[in-house]
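Take a look at the structures listed below.
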Structure 1
Amino acid sequence: MQTVSVRTTQNVFIQYPVASLGDRMAAGLIDTVIVVAYIVLMAYGMSLVEIDSAAMGISVLVIPSILYHLLFEIFMDGQSPGKRQMKIKVVRTDGTPATIGNYLLRWLLRLIEVQAAQGMIAVITIAWNGRGQRLGDIAAGTTVVKLVKQQDVTAAEIFTLAAEDYVPQFPNVTMLTDRDAELIQQALEVYRRHDNLHPAMIVTEKIKTKLGIQTDMTFEAFLTTILKDYSQLTAGK
């Protein structure tokens, strides 16, 4: 399964799977229902107050419908109501949050490949591309990922406990939390599976700063030791 490394607010990259074509189509259907319901309700409301101005109709009905995806993605951090319901989100392919420029470019091409072409261009491109990208995504450098639920974990669940006779090297690791330990584990997994140093290096500096540690250990040895120390010193808590 194709994945994308998404940067969290802690500056750590977490792997998320690319959203499936089915999820994106379901999200699109939900958004379409919302837009149609909006148009019907507003048109009905305008008829009750006897508004028959073409300019008013365009400003109240047409423009919001056209801008629906752009505005929601900008103000809902890469999601529309349909995307939120399906737990998918627009991100840049480098894992960083998409910008207004990214949203604008993919929206402009959406008008052609989704709305004007009845969605066929988008479906074909996503299926052919293999990275969950339609033409707008390719041009904007974005894709859509599935937000897999991050379950609460304990130290014992995210790494093997140290041996009972193990002597911790950094006693102040008790200042860390299970969430910190989880981020360390994830950073190490990204390095070991994808040979990507960046997340592990960022985590290493953050942990050293937080704990006031100075060491010549390699980042991998340091992070592994931190996990073992944390496991040993927090076991049973």
Structure 2
Amino acid sequence: MQRTEHILIVEDDCEIGALMERHLSENGWKVSLAANGAEMDRILGTSRIDLVILDLMLGGEDGLSICRRLRGSSTLPIIIVSAKSDDFDRVIGLEVGADDYLPKPFNPRELIARVRAMFRRMEMGAAEPSVSAKTILFENWRMDCTTRSLHNPDGAVVSLTPAEFDLLQVLAERRGRVLSREQLIDLTHGGNSQSSGSGRNIDILISRVRSKLEAGGAPYQFIRTVRSGGYEFVAEVTAS
């Protein structure tokens, strides 16, 4: 089952913190609250946090110092929120390591949009190919990414549509990683109308690719379905 992202809000204004927590929770995220840097450190030490929303004007250790300290030891995404809205503070916040800066007061819908955009960027970064080559080999099958052709172990060409080839290439290049339907839509979009659209379209394409691999002599399913997660290419892959 796909894990729910966990957001840590570091905010010393209880009312604003509770408001952000409510809106983020209503949108399906797990949320924890910290009023200062010490509480933040305690939560980070005991929980897996995926994103930090950090107020700039905290009592005690200020937000800039916390941001600089966090960035020195982790790549955790940080969104700074602050009543200071001038360009100087925005630039300083980004320079010390924040990934985004949202001035107060803000519409809760904008906060939600910023958080969603951040998680999308994280997903796309995690989906970068581990294999990128002109030729991809798996179980004696060969994908020629220049001619966009697939050959089975006997050397016979297995006919794939452009959308099917794109999908198989994306999965093979990221062997061992579970890719959601949304990620597959984004990664295979590339101007190909067949490969964009709903998650159901991805399911249909997966089914077609599996059928063609099986007809070509695949000894097992190279593409595994991960319940509530997406799809994973499981065959060993080499590239040249």
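Every read-out reported here was derived from the displayed coordinates using simple, explicitly stated rules and does not represent laboratory data. All figures in this text were calculated on a predicted structure; none of them were measured in a lab. Cβ atoms are built from the backbone, for glycine too; each structure is taken alone.
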Using distance in nm of label points 7 Å out along Cα→Cβ at positions 100 and 212 for the comparison, can you identify which of 1, 2 gives the largest number? 1
Figure out for me which of the structures 1, 2 the number 0.40 belongs to, where FRET efficiency 1/(1 + (r/R0)^6) of positions 28 and 60 (r between Cβ atoms, R0 = 30 Å, to 0.05) was derived from the coordinates. 2
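Computing mean count of other Cβ atoms within 10 Å over residues 140-147 gives 15.0 for which of 1, 2?
Considering all the candidates, the number was obtained from 2.
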For structures 1, 2, which has the highest computed value of distance in nm of label points 7 Å out along Cα→Cβ at positions 68 and 148? 2
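Work out which structure the value 22 belongs to, where relative contact order in percent (Cα under 8 Å, 6 or more apart) was derived from one of 1, 2.
1
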Using the calculated result 0.50 for FRET efficiency 1/(1 + (r/R0)^6) of positions 76 and 228 (r between Cβ atoms, R0 = 41 Å, to 0.05), pick out the matching structure from 1, 2. 1
When mean count of other Cβ atoms within 10 Å over residues 44-51 is calculated for structures 1, 2, the one with the largest value is 2
If helix-only ellipticity at 222 nm (-39500 (n - 2.57) for each DSSP H run of 4 or more, over all residues; to 500) is computed to be -13000, which of 1, 2 is the source? 2
Given that distance in nm of label points 7 Å out along Cα→Cβ at positions 92 and 116, derived from a single structure, equals 2.8, which label among 1, 2 identifies that structure? 1
